Structure 1
């Protein structure tokens, strides 16, 4: 198993009224925790284990009606990362660059009239 990268900085990113937990890893990668992504979209967490994120879309974007709007950047399997927090805890998160990509998916789905109230 490859050694996990460590966070060198941790904090909160305020977007609108929400504060999203984030970190910067030792290689400079900016991370949003998995909880932060769900919080950003006002979505409850659903129970998929860590391993499934490597082979399937995360539950915040796995709805069938969203599928036509998901680009390759979100499908390539490298958006999900495990890392070690400053406190030494193993954490899961996503590269911060996916946040605007996910916004684009939801906005495109809404524009196409396929976004459901849920």
Structure 2
């Protein structure tokens, strides 16, 4: 783990999210060491409390791990909504317009026909 942390620091890793899981049986302070190392990275965050597993996974650990997975997969940042792309084909010349919507005042750049001469194909 020390090597991994050293490598990500050398490569200037940034803008990442981390979850920390330590083994409390053989390395009870490893979580604190990982946390302090991650905090030195640019715009990186730890998304959950350090999870300590002692010897084997307990029922409490299973709950913590599920919560960690949930937090890692759901960012609180506003996600940019994906634009829906549609296609329209000109009934006259076959030109295909691609976009969110076909503007009412659109004219085909090939044959000059209006939007009313287009059919949605996707």
If you rank structures 1, 2 by relative contact order in percent (Cα under 8 Å, 6 or more apart), the highest one is 1
Read-out mean projected area of the Cα convex hull in nm², for residues 70-109 alone, computed value 3.1, structure in 1, 2:
1
Ranked by FRET efficiency 1/(1 + (r/R0)^6) of positions 62 and 86 (r between Cβ atoms, R0 = 35 Å, to 0.05), which of 1, 2 sits at the highest value?
1
For -6000 (helix-only ellipticity at 222 nm (-39500 (n - 2.57) for each DSSP H run of 4 or more, over all residues; to 500), calculated) the corresponding structure among 1, 2
1
Could you figure out which one of 1, 2 the value 7.8 for mean projected area of the Cα convex hull in nm² was computed from?
1
Comparing 1, 2, where is distance in nm of label points 7 Å out along Cα→Cβ at positions 6 and 94 highest?
2
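Taken together, the values in this text are just the output of simple stated rules run on the coordinates, not laboratory data. Being a predicted model, the structure only gives us computed values, none of them experimental. Cβ atoms are built from the backbone, for glycine too; each structure is taken alone.
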